[in-house]
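Following are the structures in question.
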Structure 1
Amino acid sequence: MKLVDLVKVVQKDAKGYKEIERKTGIKSPTITNFKNFILNKGKGKRPSLETLLKLSSLYFPGHEREIIKDFINGYSDNIKPQTVRELMSFCYEAQYWNLLSRLLEIGEKMDAVTYKFTTLLSYLLNTTFEKKMTYLDLYQESKRIKSTHKQILFIQRYIEMLYYLNEKGSHHKKLIETCEDLLEMVDREGQYLLKIFRIKVINIYSFHLVLQKRFDEARVWLNEIFQGDCSPYYKAAQLIIHLHICLFTVMYRSV
């Protein structure tokens, strides 16, 4: 599946851009910019990851990986740093390890913020997939990176959450505080990159609420996962988490 295929079906959609906007929330000028960017081989206003995923999910559900791969391979010279950071985040959470490795090569040659972000994602890859670092190593190395950029600070806090979860356990007070801080950061900043990580944070936070027998609060958080996001990946993840929490709810209520 190629991006040109996606452009073709968008162009042929008899219902028009207004219907696409109704289904995805993508404005007509953004759709036009996306089409022109692909047809002009990377010239013009560059699309965001959110636009790519929503259009892909609408017309080719389940083919996000192929669309992202084509975007990386065919347009890497024309992708803005912010989008590269979003792509890294999505590929990490979706466990697209080969694509993430390629993005790390691209990111380390970009601006200072993206370079630091790339370093942090490289640490995450080494810990969660390649198992070359412990979570303690991950946490300690992440703290060495100095930045005031909100996305860097968020990823450092996210790494701190993983450290507490894997080294201290799901009952640790600092884990819950970190989860709450991360969720507050997502809501406050509203950035798509931060929202990509939100589903994992809610998963961990909701599980802790269930352990505390705070079942209704857990359900409230689960119902808020990526509201309005049309990516099948996130919908599938949301369903899995719901089943996960429901199972533990039944178990703890029967005790």
Structure 2
Amino acid sequence: MASHQWSLVENTPSSGKTFARPLGLTETSFYYDRMFNGVADIVWRYTIELADPSVLNSAGNPFCEQNIRRTWATLKHHYPLLGCRMEAQDIDDVSFVVSERALAHHRPGEVVVGTVPSPAESRALVWSLLREKATEDHHLIARVFVLERTDKAHTYEVIFKAAHTIADGISGTTLARTFLDVLCSPPVPVPALEERLAMALPSDALNPTLGMSLARQRWRRAIGKVTFLNMRRRLAVGSSRDVSAHVPSY
């Protein structure tokens, strides 16, 4: 279990605290799929239309670049893996590295704000991110695109791209909901990085037997195997038993 925990690797005035932890087994497989095959990224696309365009004049434009960049930084503080980097010391030694500075500052290409002329162009961008240029941005674990539609007023295309190493299909809903909520809300205090990282563990760490001794783990596996084989034998005997149907004569 200890190998799945985050450890403090650096604490400097310029970068703040930096934490690291090794990837789990599933995370590692997705990491190498992404690096070598370009097939382990997920893209979510949302079309946002303002129901009340007057907010653009009364409270400022929530889709201005400054506010979008603030929003993405806030999301990275709540979900630190969005701002992590990957370090591979060896083929079997790959780690997540998260620094406080990286969460507050964006790397080039991480946040893209612009325009798009039509939904077709937005779909073309998604296709490019997944197929044509799938391996060009592997130095970024996650990206966000906010594109104003020039063919339809007060409408925006919001596209997220994240490595499957840190996200799955359903997480796009949480990502979009939180992004839009923060986008339309005043700034809030960021949570402590240690608390958020404590919840960013690999699926391997969720195995309840990891806290047991090796002997007890072997004992549980042995009992489970015996129980399974006994159940399978009983089911096999039950299904092979001869059953003769009595057909009455009239």
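Which of 1, 2 yields -23000 for helix-only ellipticity at 222 nm (-39500 (n - 2.57) for each DSSP H run of 4 or more, over all residues; to 500), as computed?
Matching structure: 1.
Another one. Please state which of the structures 1, 2 yields 10.5, 28 when Rg and Dmax of the Cα atoms in Å, for residues 32-87 alone is computed from it.
1
Taking Cα Rg over 2.2 N^0.38 Å, for residues 8-159 alone from the coordinates of each of 1, 2, which one would give 1.15?
1
Next question, about the same structure. Here relative contact order in percent (Cα under 8 Å, 6 or more apart) was calculated and came to 26; which of the structures 1, 2 was it taken from?
The correct label is 2.
Now a separate question. Given a value of 1.2 for distance in nm of label points 7 Å out along Cα→Cβ at positions 48 and 176, calculated from one of 1, 2, which structure does it belong to?
2
Then there's this: Out of 1, 2, which structure matches 10.2 when Kirkwood radius over Cα pairs in Å, for residues 96-135 alone is calculated?
Of the options listed, only 1 reproduces it.
Hey, P(r) over Cα pairs in 10 Å bins from 0, in percent derived from one of 1, 2 reads 7, 28, 34, 22, 9, 1, 0; which structure?
It must be structure 1, since only it matches.
When distance in nm of label points 7 Å out along Cα→Cβ at positions 80 and 144 is calculated for each of the structures 1, 2, which structure yields the highest value?
Comparing 1, 2, the top value of distance in nm of label points 7 Å out along Cα→Cβ at positions 80 and 144 belongs to 1.
Every number in this text was worked out from the coordinates using simple rules, so none of it is lab data. All values derive from a computational prediction rather than experimental measurement. Cβ atoms are built from the backbone, for glycine too; each structure is taken alone.
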